[in-house]
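Here, each number is a calculation from the coordinates, and none is a lab measurement. None of the values given here were measured: they were computed from a predicted structure. Cβ atoms are built from the backbone, for glycine too; each structure is taken alone.
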Structure 1
Amino acid sequence: MSPLAALTVVAAAHAGFQLTVTVLTYPALAAVPADRFAAAHDAHSRRIVPLVGLVYLGVLLVGGWVLVAAPLGPATLTALAAQAAVLVVTAALAAPLHGALGRRGAEPALLRRLLGVDRARAALAVVGLVAALLAL
């Protein structure tokens, strides 16, 4: 498999994962009643962390491979930048919001912000997939 083909596969997996979280997982979490939110949030965090780690590790490994072994045209650079942006948004915004939700509970303002940040991650992941397909 070529680096650009691998980038496309990883970008598709990443976009699929992110869209699932955006469309199904987070809305379901946000709908949990406040008195059950702490347990639901803890369970969500325990279950999703290994999957996030696997997807993001794939993004990092394949991204590194592409940087050293593939032609870096505009579509490839856009795909890499979009994938990297999701990781940055996750570390800088989504993870701290999850921490705050874990400490403070289902505060509506925190949940709204998490849902908004997550929509941005989904959009970036889709841009990364489209760019990877164009680079291929």
Structure 2
Amino acid sequence: MARQFVVQLDNRPGELAHLARALAARGIDIRRIAGAGAGDVGCAFITTSDDAATREVLHGLGHAFVEGDPVLVEVRDEPGGLADAAERLAAAGVNICGTLVIGRRGGVVEMVFCVDDAARAHAALRQTNVEAVGVGD
């Protein structure tokens, strides 16, 4: 799975368009994206077709960003499901840099967390690999 980038943007019209155009100009496909903004700051959470080229574009644009290993997690689709997963990661000292919801099915929400330590995240969530996930116990 590609790296996940959490990109800080100014929260004003055109910033996301500028980022998307710069990636497109390098032939980089945005595979997944989510965004948020509060006050003067916005963030885009993205995965792309080319991690190295994405890194170059972000540096060239002067955007502050962090990147991390994405960890696929199936979170119970009920009140407290996300809290359970986030608390397990926090207890293991794993920082969540960003998250994307990628699907829903059969009582679970499929999420990708961008974390600073994928191995500790997998252990905290009792995962053996990125595809075998769950926080339902």
Structure 3
Amino acid sequence: MDNSASWAPRPALVAVGLIGALVALAGAFLYDDRTGEVLFAVAAVVLAALSAHGLLVRPRLAADADGVRVRTMHGEQRFSWPEAALSVRSNKRLGRESRTLEISAGDQLFVFGWLELGADPVDVLDVLSALRR
């Protein structure tokens, strides 16, 4: 097994977000109704912001034998293995189960879904547990 691993949003998902932002922006200019224009413009801004975040904050999570690194818009934070507590939480809403990876270190809590990781949080936890040993 490799001594390091990293996770980030899938590039295809980021590309779809950027294309969606362009389509929504076009809709904002082509739509005749004022309310529709505003809704399209808001959708374009949100999709562009989420896609930019997916492009700029890569990798979102990385780990090696020393510990984990979490990258946010404010920079990268490093935690040694003894500092980091890892868990997967499952929630069921509207008949659909979703899982998130939770990393708590000190007074900070980071919650990652499959969109941020580009992988199933359970699989990520398995890799992190193997690296932690």
### Task
Tell me which of 1, 2, 3 gives 8.7 when you compute mean projected area of the Cα convex hull in nm².
2
### Task
For distance in nm of label points 7 Å out along Cα→Cβ at positions 63 and 119, find whichever of 1, 2, 3 sits highest and give me its label.
2
### distance in nm of label points 7 Å out along Cα→Cβ at positions 47 and 71 - highest-scoring structure of 1, 2, 3
1
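Here helix-only ellipticity at 222 nm (-39500 (n - 2.57) for each DSSP H run of 4 or more, over all residues; to 500) has been calculated and equals -28500, so which of 1, 2, 3 was it run on?
Going label by label, the one that fits is 1.
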